[in-house]
1. Hey, relative contact order in percent (Cα under 8 Å, 6 or more apart) derived from one of I, II reads 31; which structure?
2. Of structures I, II, which gives 1.65 when Cα Rg over 2.2 N^0.38 Å, for residues 123-210 alone is computed from the coordinates?
3. Say we calculate FRET efficiency 1/(1 + (r/R0)^6) of positions 35 and 227 (r between Cβ atoms, R0 = 25 Å, to 0.05) for every structure; which of I, II gives the highest result?
4. Work out the source of 20.8 here, i.e. which of I, II gives that when mean count of other Cβ atoms within 10 Å over residues 155-162 is computed.
5. Of the structures labelled I, II, one was used to calculate distance in nm of label points 7 Å out along Cα→Cβ at positions 75 and 107, giving 2.1. Name it.
6. To test your reading of the models, identify which of I, II gives 0.45 for FRET efficiency 1/(1 + (r/R0)^6) of positions 43 and 147 (r between Cβ atoms, R0 = 25 Å, to 0.05) when calculated.
7. If helix-only ellipticity at 222 nm (-39500 (n - 2.57) for each DSSP H run of 4 or more, over all residues; to 500) comes out at -6000 when worked out from the coordinates, which of I, II was used?
8. Ranked by mean count of other Cβ atoms within 10 Å over residues 99-106, which of I, II sits at the highest value?
Structure I
C-alpha cells in the first residue's frame, strides 16, 4: 500500500459506531488502522429521561455537547415529539453540528473552536438571563457550561442521555502484536478513553503505550496524556482529517 502512512499501524480506540470515518481516512493515507474500541456508549433508558424531556418542552435553548449527544439525544427527543418550535439549537463543534444534521436538525449554531469555552464566547449566549437552557450530554462531564450559563442568569437543566462504559475486551492479542513492534501510533478522543485503554492493557501493555506516540484532537486530552507519562503527545486539529494530518506530519518528521 502506498501513501504517506504506508507501513504504519495506527490504533483506533473510538467506540465502534464512531470509528469508520477515521479508519477509512487512515487507510486512504496508506496506513493500517487497528481497531480496539476502548470506550463504549450506552443509551440511558427512556424512563430515566422523562423529567428532562418534559422540561425541554419549555426551554429556549438546547445545547448538544458531542456527536453522541446528537445521536442519543435526538433519539430520545423524537419520542417526545421532537424539538420545540423556535428553540435555539447550539452544538459544541462542527462534528456535533454534522451529527445533528444527520438527525434532521439543520442550522445549529456552532463556534469555530471545539469546546465549551468557544461556545460560551458566542454572542448568542451572552444575554441569557431569564432563559431556560437544556444541555444534552452523557452522564457526568465538565460543569463549566452549565455553571457559566447559570451565572449569566439562565435556568439550566441536563438531559443526560448516554453513559460511557469500559468494554470487556481481551487485550492479549493487541499486547502481543504491540510487543512485536506492530503498533506505531495511538489515537484517542478523550481522557476517559485513554484511561480505559491503559486499564485494558494492564501491566504488560502500559509500558508500550507510554513509549508510543499519541495523537488526540484537543489540548486538554493531550494534557491528560502527558500526565499519564506518554513520551510523545500530539494535539492535532479536530476531526478525522486533522488526526490523519497530524499522523502524517509526525512520521514525515520522525522517520
Structure II
C-alpha cells in the first residue's frame, strides 16, 4: 500500500546539497506501560547543536562500524529482521541486527540507560569506545525486546541526511541506569518521562510527531509485531509512505 502526501516546497537553500546520500541510523523509543496512560522517554537536544537544536527527540544516531561486531543476547524477531531488510539496496545479512545495536548504544551514550540483560555478566570483549564502556557495567545488550516500528529518510537536498529506523522497547528492558550522562554540557540537556498523549506538546521535529502518533496507534492495537510498519521517503517532490 502506498499513500501520497502533499508536496513539500523546495527553496534555493535546500537545493545546495543535491547528492548527499542518507546514512544508516537508528533511534530507540523507551516506553513505560506500567500505568494506565503510557509514558515515553524524550530528551532535549543541546541548544548549541547545528542539527535540531533545542528539540525534544528520542535517543539515536548513525550506525557505527562497532555495531556490526558487538555481541548481543538473543536475536531480533523474524518479522522485524525481514522488514529491516526490505527496500534496502544490497542489504547485508546483519544489517537489522547492527541497526538495533546502534539504537541501544546511542541510548546508553545519550541517556545512561543500558537496555539488556545483566544475568550473563559482562561480555568477554567489545569494540573499542562506547561499547567497551557499556560492557564495563556487566550488561549484555538484548535484541529480543526491541520492536521495529517505523522508518524515515531525510529528504534530498539537505546538508545531513539519515535513513532512520525507529525501534521501541518497554522500560522493563532497562538493566541499569548510569547517572551524570545528561546535563547542561551534554548532547541531551534534559530527560523527561511524559505521558504519550502529552508528548506532542513538546518542541518536536515533524517526523517525531508522526512517529508518536504511530506509536500511540500501535499501543492501542495491542503493540503486536504483526502490525504494519511504514517507510517514509520523498520522491519527485512528494512524500511517499509505503508498507515494509
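FYI, it's all coordinate maths here, none of it is from the lab. Quick caveat: nothing in here was measured; it's all calculated off a predicted structure. Cβ atoms are built from the backbone, for glycine too; each structure is taken alone.
1. II
2. The read-out comes from structure I.
3. Largest value of FRET efficiency 1/(1 + (r/R0)^6) of positions 35 and 227 (r between Cβ atoms, R0 = 25 Å, to 0.05): II.
4. I
5. The read-out was computed on structure II.
6. I
7. Of the structures listed, the value fits II.
8. II
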